[in-house]
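Visitor: Pasting the structures here.
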Structure 1
Amino acid sequence: MCGFPLTHLDKHLKTLVQHQKRFVSMCEEFPKYSKFGEKEFERRVTRIVTPGTLIDEPFLNTFENNYLLSVQPSPDGPLVGLAWIDVSTGEFFSKESTVESLQDEFARIGPKEVVLPASVPDDPSHPVISLLKEESMFYSFAAVQAPADRSTSDDASIESASIFLLSEYLHDNLLESAPVLESPTHETDSTLMQIDAHTIKSLEIREASYVGGTKGTLVSVIRRTTTDSGSRLLARRLCCPSTFLEEIENWQSTVAFFFKRPNLRADIIEKLKGMGDIGRIVQRFTLKRGDISDLLSVKKTIDLWGDILRALQLESDMEKRRKGSKEEWKHIDILRKRILNLESLSTRIEDALLDVNDATATMEEEEKVLAQDTETTALSETAFKWAINPSFSETLTNLHSALEDLMSRKDGMENRLRADYNAPSLTLRASSSQGMHVHLSRGRRDCRLLDSDTNFTKVSESASTKCYFYRPWSDIGTMITTTNTALVQAERQAFETLREGVVSHAPILRSNAAAIDEMDVAIGFATLAEELKFVRPTLTEERVYQVINGRHPSVETGLFTSGRTFTPNTISMTSTSNMHIITGPNMAGKSTALRQTALIAVLAQVGSFVPADSATIGVIDKLFTRIGAKDDLFRDRSTFMVEMLETADILRRATPRSLVIMDEVGRGTTVKDGLAIAFASVHHLVTQNQSSCLFATHFHELADMIGCSSTFEGKGVFHNVRYYCTDVNEIDDTRFSYSYRLRPGINRDSHGLKVARLAGLPPSALEVASKTLSWLRLQDKDKQPLPELNSPPFPSLASP
């Protein structure tokens, strides 16, 4: 290819790597000297850029992690080892999982690239490859595979093999830029709510299914975080809520603390706005990248951490004088103690920089100014822009002193030559083509005395300018350039010293940043609760789900922007009434009620307040939804087949502590087949899984098959079933409204014709549909044969 300007590199990397999923080899030139002393250059690959190994590219999404995930399948069992890292932040995790749960892990982690060992065949029949293709995930193969002694079915060995695989892949592609991996954070399923892949998608937690973007998603609606790293933590939490009750309650207490103190919250938010993304900055320094502006950001962020601690201390002192509750400060004090003092690092950075406010030039920008090999310059004092304080080291002090002396000599020589040779336009300059030279901008006027002096040798002339070689200036100019070069090297060394200082504090910086991220998320939840009137839920180990007037956060926000109000609903489930069968018209809010039930559980277990008047929720171990389906023609799966696969997955995996949301199971086939499947699903959930479940359906016949008392309760083995429905309010013959509110009961009319009318079906078609529906209802009683289309009750299609 013919190439492109270096300034366009990021644009093309984004296209090639992020959009086209290509690997890009980055080559650089390195100087070397031949045996004859001539300067030459050699090219070598310094890094291979892949979708999962982005470091500090400006097109990285600051609101989400860019994970590289390695998957190490067991050769003789269902286990797989997982290890994933965000190279841009250094966040590193690992766990042992199973092939059955792998699809859920993909959806939860959201890797940008998956790495497999070379031993895995690139064959769609392989279970891992099949899942990757089903999720349309980009995957690649490492050039190495785990040592034989690691590739066993032992849990820890499988996990360590995935870590080894990830490490080797990073070294193969990042080369000298590869990070030094510390021990990963080990994850276990026992402390995290398991949300299956279908649920993450159908609930639109992180990505909207209809456009593939984030508008209208749970993340976009509830995000009130201030920092980029806080936003990433929020997104991670929403995809894997905690099941550890004490941890959840601690999060809630922190949210409640800031909810009660709006002024303190606003003060901290202002400080959070000025913070840098410490995780990514520290990682850049660790990988020998970064610049002066990153140093400034570290210094400013450390100072802001101190400001936050002082603000909290001031608030604490004020409340002690008012004899406020000490219990409310318990978890805040723990959070405060996690933020360690780094004032010494901040002071060192401040003392090292010449001007903290103005030293924003990167080292590359300084080199451009100091090299002076592309255009002529007057070599004035303002031509040099220094970032490191001269007093940082003795070497810098001496070099700055020497340069100042040389610049003074240069200015004196320039003024003397102007006076002695009557040449006001004379300046002493340097360029790559003419070296050190005397320049006359008004050549014809000022050249007379210079032309007659043999100490000046003319080197170039134009219509208005003249340039001369002058030995004394050449000597001084050469010394200035030499001193200049030495200063660049000394500053670079000083910068490396400062960078190493930051790297040596990396664990503390990351720990402090993690504590601040938690504070940011908690403050965001408190702001959200205030804005949208959320309440603190009570979490318990009991099997209960009691939400009074719950609301769907995304739908409510959407209605509010259009000037409409949301109709809340109450859901009450216990261990003896944990199966709710919900019937009702199309578009009457059944699916919304189902989704909000699941979303409220997610919000509760990430520590947020919830959209309801009150809520008591038992900790949920797994969350499943079967809502909506579309065909998968690429893998020869009909809509009904996709629906059955999702249903089968739920019936296999749900536990008594799980929450199951099922909508219209069995609708994709004949009425009798669908009804049979729906009944079997309810039976299995009640007798085997024993999960808490909301089961929405248009098969009102289920009530007759299961049994229903006058109080709308199930009978016999289905004693824990309860029936709820939604209604249509008839205004007159042509107008109606939906109630959207669940009530005990069974609705045996789906009112599909009303939806057809809203959709704009032609009146003649609606008339035929209405008469046909009346006839069908009569046939349920009389079992009469279907009449000819042109005989009553059907109108003649041939008539005008």
Structure 2
Amino acid sequence: MHAFLDRLGRGAARFHWFVILGWVVVVAGLFVLRAAFGGTYVNNYTVPGSESSAGLTILNKDFSTAGGYSGSIVFHAKSGTVSEQSDAVKTSMAAVGKLPDVVSAVDPLATSSTTYISKDGSVVNAPVSFSVVPASLDSTYLDKLDAAVQPARAAGLEVEYGGGAGQIGKQADDALSEAIGLALALLLLFLMFRSITASALPLVAAVFSVGGGLAVLGLLAAVKDFPVSAPTVATLLGLGVAIDYGLFMVSRHREQLDDGMGIEESVGRTESTSGAAILVAGGTVVIAILGLYVSGVPFVGALGLSSAIVVAVTVLAALTLIPAMLGLAKFLVLNRKDRQHLAEERELEAGLDNDVAVAEHRAEERERRDIKHEQSAFARWGRKVSDRPWPYGIVATLVLLVLAIPLLSMNLGQLDAGTDPEQDSSRKAYDLVAQGFGPGANGPLTVVVQLPTESSTDKQTLLNGLASTLQKTSGVAAVQPPSLNSSGTTAIINVIPTTSPSAAETEDLVNRIRDDVLAGQQEPTYVVGTTAGYVDFTEKVAGRMLWLIGAVVLLAFLLLTVAFRSLLIGVKAAILNLLSVGAAYGVIVAVFQWGWGSSLVGIDEKVPIPSFVPMLMFAIVFGLSMDYEVFLLSRVHEAWIATKDSHRAVAIGIGATARVITTAAAIMIVVFLSFVLDDDPTVKMLAVGMAVAVLIDASIVRMVLVPAVMTLLGDRAWWLPRWLDRIVPDIQLEGGPTPPPPTPQAAPKVDEPAAQ
């Protein structure tokens, strides 16, 4: 593998214009194809095999007028009643009913039912049913909807869109978050490299790779459902890993140029060492995220697939585009001071007698660099921890356990429109419905009953009795009269809870209706609707969480065992990463569910944690933490192979990588936190959770727990049973033995343009 990566890196550096132009053409072509043939993103929380899914299938088949995807048009009279403008409402709803993809649109003032009209008459909630997921409809459709309800607005009524209708035309716009994240990343890179050229390379690669990955995702969306938040989550993760991978490559290349390597030779060596580590780390991230398919829920699996696609493209860019740009930049990746020092070294080497003397001189330089690493502040800290591993290890573990305490009270649930920004139509409709009909009207439940073949009188008696029982059930605010389909084979009963869709009491009501009220019915019955569907979604995801954790941990353990040919390294990594993920979970619960500082991220109320957030966070964070594990331990292992001194190897490894890892972690943190500006509370949770997880991993785990544990393990850290040693492939992340002495090259001109 290393020989192949070395050739790949050298080839990309040599034919840099060909590779760069190839990336430009491919990414541009993907964008053109995306614009012509790309699909749209939809939130489909359907759980195959669940009660809500089965009931919805029956409803769509036997009761088409009550099927489809629900939404509502909310009319509000700021003075008087809505019925005073009945003609305007009638005209508006008739126009809505003629729109494409609308199955039915009920004029609430033309029916005998008063369930659509608030007691004071100031709010009317008109149901609308769509044949497609409303969130998949774009802004042009929203314009048509606005035109349809214009008569009501012209008559002085406030018109807002509730339920699924409130999601029409909502397209995520992360341009500001991306701009802020990239700007801060550029600043951090410049503070580390002191070279605009070196700082810009990871950002250029990130833009190309993330853009190309999103274009591929858009094309796949034409044949497969991806959630609305999929591009945002993929961008959030893709930018972080792409910049980090570029940082690791550029940093290693600069270091090797300082050692006297030529451009192509250094790029090849960088590709075979850091590139191999990126391949393993990126592979771990992709595998961890694809582990979301263990959930058995298409929505969650698609979120993982979307992020995995973008991460895979970032790995490809790190192995091809970055080497090509390094070949193009040549010595400009070094700042002026380093270029002058390199020129002086080359002049000194030119005066040496032969290649052996040059090689000895460069070996002495590498030794001085390792000693410098050992004497750095990070290495001194590492030795301090290594001198007293038990106290530091215990205190760090206790800190993580304390941070994880809120996890014990995590409430998995659903978010509703009550968490949307106050200026959104969906939030205004939600508040108006809650004001006029009670909070439960925003999440009605529908009981679907498949009827027997008896006379209509018996059917009506059965339905009336069921409706009466439902009305008496604790947590039910109102029950609407039963409705039958034209053939009399299927009936629906709409139930209004006393609590909002996101309340835990509403979930309890769904389970109570299923387990207590409907369990004794002889006829097949189902509880359906958005709220009921999300209850099934939550239960399915929560039930599969342990399976995901087990699968991801096992796969990561196997990868690390192969990468480092050690059993204990994989076990250590799994345990430490579980601790850091648990601590990140605790912070999420404290901020969003308990409300500790939630206003700082734009959330003004306590909210439950969507069930897929912990699962998605675990897969992403576990994969990202493996990045730092691989990059740190690959250098520790490299030093251990060279010195056979485990204590010194830890110091050299930390000294050589801590500055890079710290910068990489800081970049990920600022990129993630920039997405707190997104209106979606789920994206905010992921942004905060992932930023906290990276902070914990790069500080407490990498700087305290890892040196403490590695010290306690000593040489045993690299132990592998003989029988396993014979069957585990030796991929050597460090690239194997040191390559032959490089051929001296002419010194670079000191007056080359400075990379400021």
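Any read-out appearing in this document is the output of simple, stated calculations on the displayed coordinates, not a laboratory observation. In this text the structure is predicted, and so the values were computed from the model without any measurement. Cβ atoms are built from the backbone, for glycine too; each structure is taken alone.
Visitor: Identify the structure, out of 1, 2, from whose coordinates helix-only ellipticity at 222 nm (-39500 (n - 2.57) for each DSSP H run of 4 or more, over all residues; to 500) was calculated to give -20500.
Guide: 2
Visitor: Consider the structures 1, 2: one of them gives 4.8 for distance in nm of label points 7 Å out along Cα→Cβ at positions 141 and 277 as calculated from the coordinates. Say which.
Guide: Traced to structure 2.
Visitor: Work out the source of 10 here, i.e. which of 1, 2 gives that when relative contact order in percent (Cα under 8 Å, 6 or more apart) is computed.
Guide: Of the structures listed, the value fits 1.
Visitor: Now for a different question. For which of the structures 1, 2 does the calculation of P(r) over Cα pairs in 10 Å bins from 0, in percent return 3, 13, 21, 21, 16, 11, 8, 5, 2, 0, 0?
Guide: Among 1, 2, the structure yielding 3, 13, 21, 21, 16, 11, 8, 5, 2, 0, 0 for P(r) over Cα pairs in 10 Å bins from 0, in percent is 2.
Visitor: Oh, and also: I have 1.27 for Cα Rg over 2.2 N^0.38 Å, for residues 181-332 alone, calculated from one of the structures 1, 2. Which structure is it?
Guide: Derived from 1, not from the others.
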